[in-house]
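Undergrad: The next part holds the structures, each set out as structure tokens.
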Structure I
Amino acid sequence: MSIQQLNPYLVFNGAAEQAIQLYQNALGAKTEGLTHFGDMPGCKLPPEQTNLVMHALLRIGGHVVMISDAPPDRPVPTEGNVHVALHYDDRAEMTWAFEALSAGGRIAMPLQDTFWGAHFGMLTDAYGINWMFDFDLKNA
């Protein structure tokens, strides 16, 4: 198969910069290649739109998540059926990240031991992104 990598691309309605800050703080994300719509040559956007994120790459652990803001004339829905699943090998680190990412958001399932052998929880962050947290109890 020729697919070398699969990355989620998260799109926000003007809150990408704030979401990036949250992911840096809660998940240890490292931001690369952050560009704003105003960085485009010949940009003819209203001043309030020039600071919207056109593209950013975040490295979280050994993985990549990409982020942008939607153009204001094409907003994206904030609820969906996609979840970003995070699998941890350190239960304490996962608990800390879960609590940090849930700030201002909504916990759908608190972290708990499950019948399938995982410590697991789900939340929607303050920007409408759904997250699943998983720790294999065999690693405890």
Structure II
Amino acid sequence: MNIILVESVNHLGRSGEVVKVKPGYARNFLIPKGLALTANKSNMAVLESKKAEIQSRESEKKAAAETLQKVLEEIKLDLKVETNEENQLFGSVGVNEVAKLLADAGHKINKRDIVLTQGQVEELGSYPVEVICHVDVIAKLTLNVIK
């Protein structure tokens, strides 16, 4: 099913693009949330008439995301955890803990926008973290898991 994206969607496309998705994804998620429209003649005509407005709104969002990226990359993420005698963690550290650290620093980030590039953290050390601020803007942070 072809749809027109009204808003940028991570891993799918930017606003104003026509993309092909499965019908259930379009009908049950994208269209009800206002993220997309069906790609028919009338909606395509509306898209062409509002293309400049969509591009300006998208550039504003990207500029805000770049500002957020600069702020996030200055944050030092240190997470103190409990370990046993062999320095093994009790459990693991995931995106929920990173989201809480960022919230404590004053930035409410959706946990779906946080990527631990090495998966769940189960040992002490430094780990790369990516925060998706925009489709084109990704902040790269370092998570230090300390005792």
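Undergrad: One of I, II was used to calculate helix-only ellipticity at 222 nm (-39500 (n - 2.57) for each DSSP H run of 4 or more, over all residues; to 500), giving -9000; which?
TA: II
Undergrad: Ranked by distance in nm of label points 7 Å out along Cα→Cβ at positions 16 and 96, which of I, II sits at the highest value?
TA: Details: I: 2.9; II: 4.0.
Comparing I, II, the top value of distance in nm of label points 7 Å out along Cα→Cβ at positions 16 and 96 belongs to II.
Undergrad: As an exercise: mean count of other Cβ atoms within 10 Å over residues 40-47, calculated from one structure in I, II, equals 12.5. Which structure is it?
TA: Of the structures listed, the value fits II.
Undergrad: Looking just at distance in nm of label points 7 Å out along Cα→Cβ at positions 24 and 112, which of the labels I, II belongs to the structure with the highest value? Each step should come with its number before you reach the end.
TA: On the way: I: 3.6; II: 1.7.
Looking at the calculated values, the largest one is I.
Undergrad: While we're here: So distance in nm of label points 7 Å out along Cα→Cβ at positions 64 and 80, computed for just one structure, reads 1.8; which one of I, II is that?
TA: Answer by label: I.
No value in this document is a laboratory result; all are computed from the given coordinates. Source: prediction; values computed, not measured. Cβ atoms are built from the backbone, for glycine too; each structure is taken alone.
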